[in-house]
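Asker: Next up: some structures, all given as structure tokens.
No value in this document is a laboratory result; all are computed from the given coordinates. The structure displayed is predicted, hence computed values, not measured ones. Cβ atoms are built from the backbone, for glycine too; each structure is taken alone.
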Structure I
Amino acid sequence: LEQLFEKKENYDVIVQVGEEPKVQEIYAHSIILCCHSNYFRSNLKEKKDGKFIFKKSNVPSKILENIFR
């Protein structure tokens, strides 16, 4: 699973963290997030151009990266 996160291949979730102009994107896989999180299971419903996009300006990227690993 670590390799999926590191390689950033075949992802279908983009989490945008931080505030403009320093927005960072974290890439993830919906099936993995849904298996481990009721929050994502409930909120991964609508794709845009084949991807789920979440904007989380109030969460530091390092915290989400650690959670997704």
Structure II
Amino acid sequence: MRCKYCHNRDTWDLHGGKEISVEDLMKEVVSYRHFMNASGGGVTASGGEAVLQAEFVRDWFRACKKRGLTPV
């Protein structure tokens, strides 16, 4: 996408990074539950990467809702 005002230009390489399952991501997210509950926050997906992985984000947000976490 190469958005003009992207803060994370190092993420433009679509062949880098690592694949992770929704289950594995949830293990990490759930470890922050106490912070989210105390702050009234939730789980956020933003930027071009989320747009490029819309189905994954949808499945992730559904998993968050099942565990009582708020997707924002």
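Asker: Suppose you compute relative contact order in percent (Cα under 8 Å, 6 or more apart) for every structure in I, II: which one lands on 34?
Answerer: II
Asker: One of I, II was used to calculate distance in nm of label points 7 Å out along Cα→Cβ at positions 31 and 47, giving 1.2; which? Write down the numbers at each step before the final one.
Answerer: Values: I: 1.2; II: 2.0.
It was calculated from structure I.
Asker: Kindly point out which one of I, II the value -13500 was derived from, the read-out being helix-only ellipticity at 222 nm (-39500 (n - 2.57) for each DSSP H run of 4 or more, over all residues; to 500).
Answerer: Values: I: -9500; II: -13500.
Matching structure: II.
Asker: Right, something else. With distance in nm of label points 7 Å out along Cα→Cβ at positions 23 and 55 as the yardstick, tell me which of I, II scores highest.
Answerer: Working: I: 0.6; II: 1.9.
Structure II comes out on top.
Asker: Figure out for me which of the structures I, II the number 5.4 belongs to, where mean projected area of the Cα convex hull in nm² was derived from the coordinates. Let's see the in-between values first.
Answerer: Values: I: 4.7; II: 5.4.
Structure II accounts for this read-out.
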